[in-house]
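In the part that follows, the structures are each spelled out as structure tokens.
Derivation of every value follows stated rules applied to the coordinates shown; laboratory data play no part. Remember, it's a predicted structure, so these values are computed and weren't measured experimentally. Cβ atoms are built from the backbone, for glycine too; each structure is taken alone.
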Structure P
Amino acid sequence: MKICDLTQSYTPTSGGIRTYIDEKSKHISQWSNFEHVLVIPGKEDTMTKRGATTRYTIKAALVPHAEPYRFTFRMDRVLYILQKEKPDIIELGSGYVMPFAAFIYKLFHPSCILSGFYHTDYPGAYVYPYLDKRFPGWVAKIGLMLAQRYARFIYNRCNITFAPSATIKQKLLNMKVKNVRKVSLGVDIDLFNPRKRDDRWREVLGLSGTDKLLIYAGRFDSEKRIKVLLDAFAAISQQFNGKFALIGEGPLKSLIQSYSQSNPRIVLLPYETSKERLAVILASADIYVTAGPHETFGLSILEAQSCGLPVVGVAAGALLERVDSSVGLLVPVDSVVDFSRAILQVSQHGCVSKGRAARERIESEYSWKKSFEKLMQYYEKFSYKAKKRQWAFEPTLARF
């Protein structure tokens with residue numbers, strides 16, 4: 001079986017979607033005799049092969065104000081690659097324009113299974129906030145409705161759509177998307193482990209043994225509510241015994257730099273390409289913070305919890321499933337005051353016990369192997385159904 005991933009959201013500094021695809025490639029190589037094809041935008045048209053994975057990049061322009069993401073309309077190139085590789089399964093990792101090449105391919109290869117993975121809630125995370133800032137509220141609501149209809153149009157042309165959490169599954173069902181199945185993501189619990197804590201790294205950051213370190217790891221973008229995090233910490237920085245480190249990349253990097261220049265307790269760290277190094281950084285922190293209300297799963301949260309960190313987040317999206325009072329605190333969306341109070345509460349009461357409970361939960365419930373075994377079972381089930389329909393159709397044709 002040959003599995004092809006199509007996505008616009010895979011970049012050198014992207015987070016959860018890239019991690020998912022990279023881990024998927026590893027699983028296919030280690031635990032199956034399948035082949036994997038990845039098609040993504042890039043600086044140039046390239047093709048590289050490593051083990052069971054063949055990677056194609058399609059030359060595409062950078063998205064303004066969202067670098068290093070790229071966007072391509074070159075559906076002819078995507079279709080050429082699909083015709084060349086002839087995949088049995090195509091998974092859509094983003095629902096913009098790349099799916100149309102897959103739709104055309106399926107017209108000529110009806111036994112090919114189309115699956116969609118709803119990694120990003122783009123109607124709520126991108127379309128509505130963008131319109132709401134620039135136009136009257138009714139315009140933003142109409143834009144949201146149209147974006148949701150477009151998402152329904154895309155994913156209802158798939159044989160199956162995967163949701164990474166029960167919250168997102170319900171959202172897709174509310175949008176009248178059919179054949180939705182929940183497949184949780186996973187985490188490498190041996191790599192992201194409390195044992196990776198490094199006191200020497202903390203000393204380099206200027207932390208003593210009793211200091212607490214807040215950390216955020218991810219994209220610096222508006223939907224992640226970076227300003228809420230910065231304002232919440234700024235409000236308590238004199239009361240909080242420690243520092244706040246943000247690690248990642250994105251268009252709001254300059255905002256973080258300006259805050260760090262006026263407040264030495266705020267530390268900006270570059271995007272970490274090494275997962276091993278990221279694990280050390282997370283394990284060396286004390287509390288993970290995130291204010292983005294549109295998380296479809298929260299893979300970075302899972303990695304932090306695997307490292308034994310409690311989480312302070314917002315009561316929205318997949319965080320409702322990832323965080324309860326035993327492993328952290330959730331507060332109302334965009335409430336700087338409540339976020340500040342929650343940070344202080346967790347840092348002063350139950351920080352260690354909540355972190356330990358988070359680690360225990362991850363050990364018992366999440367692994368990449370479980371996630372991909374479930375995914376492959378769905379692939380094989382729907383592929384078998386498609387072939388069975390084809391076998392039933394071919395003898396009928398033979399009678400004419």
Structure Q
Amino acid sequence: MKKIGKVLLAFLLVIGIGFTGFTLGKNSSKDNPLISKDNQKHMAQMEAMKELIDENFLFDYDDKQLYDGSLKGMFENLGDPYTAYYTKDEFDKLMEDVNGKYAGIGVAVQASEEGYIKAISVFDESPAKKAGIKVGDFITKVDDVSYSSEQLEEAVSKIRGNVGEKVKITVLRKNDEGKAEEKDIEVERADVKVDTVESKIVEKDDKKIGYIKLKQFEDVTKEEFAKELKAVKDAGAEGIVMDLRNNPGGNLDVCLAIADTFLDEGVIVSTVDKKGEKIVEKSDKEMDKTPMTVLINENSASASEILAGAFKDRNRAKIVGKTSFGKGIVQKLFPLDDGSGVKITISEYFTPNKTKIHKIGVKPDIEVENKNEDKALDIEKLDEDDQFNKALETLLEEIKG
């Protein structure tokens with residue numbers, strides 16, 4: 001199985017190496033044969049605007065801030081929330097995700113259909129959980145500054161900071177009467193270490209079933225997953241319910257390794273770029289044949305969808321829950337010489353059956369809603385989790401034949 005790079009949290013990111021930065025000096029756009037005449041005109045206009053500001057603007061300003069703002073605007077106007085320019089500080093914070101440890105509040109977020117930033121996972125023992133932030137909260141402001149789903153990464157950068165410093169998070173949630181209202185929550189930042197996998201044994205109808213919850217795919221997840229898989233099998237598990245609900249994605253290599261564990265030889269996922277060039281990731285012949293069902297929901301994204309899509313198309317496991325988020329595109333990181341960086345969507349991925357995922361999601365084989373969301377997704381309350389119970393029932397039927 002070939003590796004193609006790393007993925008960070010909710011965004012499928014292949015790390016680009018060795019990209020050098022560029023500078024544009026005054027009049028650098030003129031008569032450049034590599035730049036179209038229209039673009040030369042636009043760049044000349046930007047240079048003219050800079051001169052106009054220098055000659056007339058009353059207040060002092062920072063050249064670097066003006067430059068950063070121009071680059072941010074360039075990328076924002078592409079209309080893709082996953083393509084962005086990062087200042088040095090922002091890029092440094094983005095790269096912290098690789099290790100699954102950072103200074104922040106301990107919440108995973110993603111852009112929602114409603115146009116808000118949605119909390120899809122609140123880590124155990126995290127500052128966010130202790131302060132009262134809940135899964136499903138819409139984060140509307142950070143320190144009184146409003147952010148939309150299109151400003152997701154800018155908001156994440158502002159949420160993070162130094163250990164011990166406090167940040168005010170404004171969330172939108174329904175009150176007891178079912179009406180949406182905003183609530184300010186002050187959270188003290190801390191070093192956040194993500195425990196990415198947890199498991200337990202569930203006994204039903206004289207059968208032992210291993211429940212394994214994958215919260216996200218980080219560097220540490222491969223080792224943690226292998227440990228938890230061994231633990232449930234050593235405990236006598238005859239089947240596995242794999243829970244990918246609220247998993248925003250992460251390291252692609254880890255996703256591929258877990259897929260390879262349970263699949264025989266064949267395609268896991270393929271990616272296609274704008275030139276039509278394809279990369280196909282495959283599993284080998286060896287496989288763990290333990291019967292399995294897989295849980296997904298509307299917050300399962302990116303690498304989670306690759307894993308669920310591969311299991312579904314390869315008839316390895318029944319998929320139970322709700323249609324997943326639908327983030328089926330790949331981003332590449334380009335570090336720049338000054339420490340800043342850009343992230344650009346470079347390709348789209350497809351399941352083994354060449355099914356498109358982006359803005360569509362993976363549809364479950366068995367669709368189930370959780371009637372009581374407050375009691376769902378809690379490892380200690382699985383007996384009250386409608387989706388889990390259906391996945392368990394489906395798995396037991398397969399085991400019993």
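As an exercise: helix-only ellipticity at 222 nm (-39500 (n - 2.57) for each DSSP H run of 4 or more, over all residues; to 500), calculated from one structure in P, Q, equals -14000. Which structure is it?
P
Given a computed value of 3.6 for distance in nm of label points 7 Å out along Cα→Cβ at positions 106 and 226, which structure among P, Q does it belong to?
The structure behind it is P.
Once distance in nm of label points 7 Å out along Cα→Cβ at positions 130 and 330 is calculated for all of P, Q, which comes out largest?
Q
Comparing Kirkwood radius over Cα pairs in Å, for residues 194-377 alone across structures P, Q, which is largest?
Largest one: structure Q.
Mean count of other Cβ atoms within 10 Å over residues 170-177 computed as 12.8: which structure among P, Q?
Q
Once distance in nm of label points 7 Å out along Cα→Cβ at positions 58 and 122 is calculated for every structure in P, Q, which label goes with the largest value?
Q
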